[in-house]
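Engineer: In the part that follows, the structures are each spelled out as structure tokens.
Bear in mind these aren't lab numbers, they're just calculated from the coordinates by the rules spelled out. None of these values were measured; they are calculated from a predicted model. Cβ atoms are built from the backbone, for glycine too; each structure is taken alone.
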Structure I
Amino acid sequence: MVNSKLILPADPAEQIVAGLIARARSAQHKIDTYDQAQTDELVAAAGWAIMEPGRNRRLAELAVADTGLGNVDDKITKNHRKTLGLLRDLKGADSVGIISANTATGITEIARPAGVVAAITPSTNPGATPANKIINALKGRNAIIVAPSPKGYSTCALLLKYIHAEFDKIGAPHDLVQMLPAPVTKDTTHALMRQADLIVATGSQANIRAAYSSGTPAFGVGAGNVASIIDASANLDDAADKIARSKTFDNATSCSSENSVIIDAAVYDATLAALSRAGGVMLDAAEKVKLQAALWPGGKLSATLIAQSTATIAKASDLTRPAVAAAKFLMVAEDGVGRAHPFSGEKLSPVLAVYRAKDFADAAAIVAQIYDFQGAGHSVSLHSNKPEQAEYLGLHLKVCRVIVNQAHAIATGGSFDNGLPFSLSMGCGTWGGNSFSDNMNYRNYLNITRIARPIPEHVPSVEDVLGAYLKRYGK
């Protein structure tokens, strides 16, 4: 594949990237004839590179040491679980050659590579997210170049070292998987976006907007700000335990971590008691003011407090009550939405805003207000024993996922007890400013060629297609 995009000779960033792209195209050309078995070997090699226990631990330790975000044990779990789940999803999936032949329609589908993929990845998951994108790209016989966040650079570099070591075992070219050289800058990242064939972007909304405006086809994700509804029928202790597990996992680095909980008034006090038993501590009004000042200095979310433990956040906020520092997560009562109420937005920390709703319909209305402010399209969490409540949310809220009775941060990106594809990049549809609404998966990295063969002609009559309309409204 020849890249016809204009490269400015005098632009150093464009030239640096042009060299990477040329090597990637050469490597991708070498595997363009791989069959499914050879392709699946590439996938397995990249998967084992991060899943091998010793490597996994080193990657997790380096990620926390260099980014200062999250904690080692949870990153080990995330690296393992997300990669294992992805490999499960890809096992037996056809991604090479003819992948579908429908005799009734006469349509044969052939999977083809997208080409060279530009992968934009965040500091919150500097091992798991690049690995997920790399594995999906390889499943489609693509080459991929990663643009890591500067904080996550060393983790990504170590991951690529491990992948290349596995490639040596199977004779695959190293240049299939590359990364931008240090220091990673906006110039080189944007040059990569312009020169690649496909962009898969996860991270800041600034990078997502840059991806969509680059002139290259792009999959980008929307902002997270997950709200969780607890209705009067819910098992309160079960809901509280799952919210606590999700809210505290990796110090809430995930965009799928709950940021607000909206509780039916009929069970409000009982739910707060359950959340307290699960490790949450409700702050009083004065403590809430202190926490807000620390989390949003100058009105902007503090980069030094995101993905930190409650003890670190409590100390930085001058919260001296012993129970606060010992809490698993902090709670603040909230009744407003918008810029004047920053707790209604994404916090990327073990802090949960708590709303009281008059009933389920009011709870859904509060979530709608929150998502009109931030988080539209992503997903909503529901704890309820009434199946119809989930359908109501799916029909009325601007969300691409309704996660029912699960630990949301673990479930929304795919889990072994639900049917969503394993992914660390969730499309948010047009509501979230995205071009897709599913969990990013290997099919997003493919071009599909369709062969259309003739089938017996069937031309419907006007009565067949418009009969019901014409009978009701006349001609």
Structure II
Amino acid sequence: MTHLHPERFGENARAALGDEVLRGALRKATGLFGRQRGAAVAEMPEWEALRERARAVKAEALASLDVQLERFEERATANGIQVRWARDATEACEQVKAIAERLGRPTIVKSKSMATEEIRLNEHLEQAGHRPVETDLGEWIIQLAGETPSHIIAPAIHKTKRQVGELFAEKLGIPRSEDERELTRAARRALRHSFATAELGITGANFAIAETGSILLIENEGNIRLATSMPRVLVALVGIEKVIPRLCDLQVFLRLLPRSGTGQRLTSYQSLISGPRAGSGDEGPEEMIVILLDNGRSSVLADNSLRESLACIRCGACLNACPVYRQIGGHAYGSVYAGPIGSVITPGLQGLEKTAELPFASSLCGACREVCPVKIDLPALLTRLRADVVEGRAPGQGQRPRRPRRIEKAAFAFWRWLASDPVRWTLSMRVARLAQRAGLDRLLPPARAWRKGRALRPFAPRSFRERWKEDDRRGR
């Protein structure tokens, strides 16, 4: 599978900007999601009150996360669920691999899960000789293509119907087609056998409810229902931040998440799973295992400001609204979490050593904050991480700090020195005006790079103070 890397964000972004097909697909898809979201939100006069309630619930859950997780484990265990803990990606992958090996060489079906993408579970299983089959249509497409997701809720958002048709023709041996119904039918035919023979199902979870020990999965295709009910063993990999205190809290998130993500009033399927089947006549797995994944989340939780990013409910609305993401797509970020939230989560989970460019992948326009259903202040978090990069600090604990950007620090120190004295500031503006007229602002390396994609507004021929003094002399 091809992976890009966050430390090469600039290089990745330039390549994406040169791909007109990619940019066209992104404009079409994100534009549609944005319009649908706007229409869905307009129907709800209580939208802001719901956002405030959701923010309060997530804040409560994160402030008492240890208590909520222990409560979830207690209730889930009472329901017959085996609850396990994984400190990092390696531990989580090894636990799933051990379950698969206990079953022999089982057919493995997977539902869409960002947590499993985060830890690269498929690769780990494939290296051990297992072949997991993605059953979400978008995830299955990128699995066939050997790629990673480009969007939180629409993994194949970067692909056109023509590209999908060519991929299916190559991998499935069907005639080329751009008819989405025919392509969907071809996928259904190919996946049916996997569902029928599956012995192990793997899912994520949208929410884990501490009060009942249940997990909630929401979807539109119905594949999750098959992946959770037909296999003999079900494994759910759940990030520890997904827990919420009460079952009644779901009514808030079930109204916010679909409208924010795709503009739907409600997703087609909501599966609340509270344990394995109780008897032979019941539906569901004989054995259910929930693996609670940390993988850096505890370090983010310990940071009082970055903790807010763990409130994310993975709706993808900030990606659809972000002018940067809409031009370059998700692969440029080099992480399964792209866009504004990815530019915060990825440095938080992985540290700044390899992700220092991501907090700068934003215009700080605030569009992400406006659409976030749980009101995460993403511009503030991005600004905080930028300061960490410049100062050489690292988010979280136990991570090696970067070397500070000394040139950038020196530049801002010089600017502060100029701006702190009226005489120096006036002289500097006169010099800057002359430099711009002579075209010198295009020659220095930082300015030259900045000007490649921007037009700098010309300085006024005279400053406000100069005009004021001249008019005062004339008695105006």
Structure III
Amino acid sequence: MSAQPTQTEQPATDYSFDESEFWRTIPAWQNVDAETFGNFRWQQQNSVTSVPGIQGVLQDLATPSLIADIEAGLLKTPMNVRLTPYVFSRINWEDAAADPVRRQFLPLGSEFIPDHPHAMDDSLDEDGHKATPFLTHRYPDKALFLPITLCPVYCSFCTRSRVVGGSTAVKSKSTYGAKSGEWDATFEYIRNSPQLEDVVISGGDALLLRPDQIRQIGTTLLEIPTVRRIRFATKGVAIMPMKFTSDTEWMDALAAVCRLGQARMKEVALHTHFNTEQEITAWTANAMKALSEIGVRVRNQSVLINGANNSFGCLRRTTKKLSSLLIQPYYLYLHDMVPGCEHLRTTVRVAETLSRRLQGATAGFNTPRVVCDAPGGGGKREISSYTLYDEESGVSAWTSPTAKPGEMFFYYDPIQCLPSGGSGLWMNKAEITKRLAKFKAEATAKAEATRV
């Protein structure tokens, strides 16, 4: 007789990936062959960027109620619409309202709720830590280089919605493309800052840097003796994986940077962004094979999104499937407190519970660190490392003793997720003001008492 499975056993993970021509379910693309669909230029040229574009591609699948809801959403969101055919096709358009991929990229007016009173355009205070117009230096040994504010897709939950993606009905922006001649001051600052060992190249999205710009940035940084690691941040593996199999010039440039890194004993990594297993297909596997062959390390950073991936089952499956393709799960972020995203956020307690469940579900090096990027520039803090947490009012206090000694930072859970007593507190300005003042005093006293 075979042994009965124990209560703690998990089902075996299915490591097969969608090899079907799934895009043919979209009326406008039903006659597009795999060779055409797998060309990065076709993906870019056929990206969906407007409501008429959505209607034209979906045709009869675009019901009047769905289109009206999308139009209403675009009047409220700080982000524009841009979806590659690949990611557009991963949405189940028969039930778009409930689809986790749609929820990430295409806002519906019916989903929106008012922003939290403490929401901030620049929740992480990146602008407040600018060392040059293109460089944010917040951590002692790491800097964030933002050479571009354009992306191949625009995420509804973008933490840089204040600058990325062009102006919308509710947000005016001054976006910029990559201009190599304007980066000299950034490179000079890094040369003159010997404590800087780690540089993240993000934006926007590094995928839209030209091959010569990939070479220029990678070579210049790796030739600075004190720089030990560089990371190109791109959502490309998740939303346009065919870039890595069909854009030979871009891949040749990345490969040249990797070779230089290997020769100098310096790490060259690519950080990407999957949130659900629905975004992983055979195209992903092909992209990762190409990236693996040139020796670039690939890590994943996810955002915890209410209604998309805020369940243990989803996170476990996604984590294991990414790991099977040599994509190392790295961070799982509690959603930043940026405008237009209140319906996508969840609580510190939910994130903490998921973190505990993920630990032990797979190998430790393939278990993402669940973190709160503390508002105001506190940096990434382990989700259970708060100094104090008041679940009723939804406020948590955080310290960063190494990066920001003596400072305290506060995160606020979404009001709609609080217990009834807590949501009622926020309806009474005098009462919540008193409650928050008391909480902050208690948190400060506790931090002082435990300071090492």
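Engineer: Can you tell which of I, II, III yields 0.40 when FRET efficiency 1/(1 + (r/R0)^6) of positions 14 and 310 (r between Cβ atoms, R0 = 30 Å, to 0.05) is derived from it?
Structural biologist: The read-out comes from structure II.
Engineer: Kindly point out which one of I, II, III the value 4.9 was derived from, the read-out being distance in nm of label points 7 Å out along Cα→Cβ at positions 182 and 238.
Structural biologist: I
Engineer: Given that helix-only ellipticity at 222 nm (-39500 (n - 2.57) for each DSSP H run of 4 or more, over all residues; to 500), derived from a single structure, equals -9500, which label among I, II, III identifies that structure?
Structural biologist: It traces back to III.
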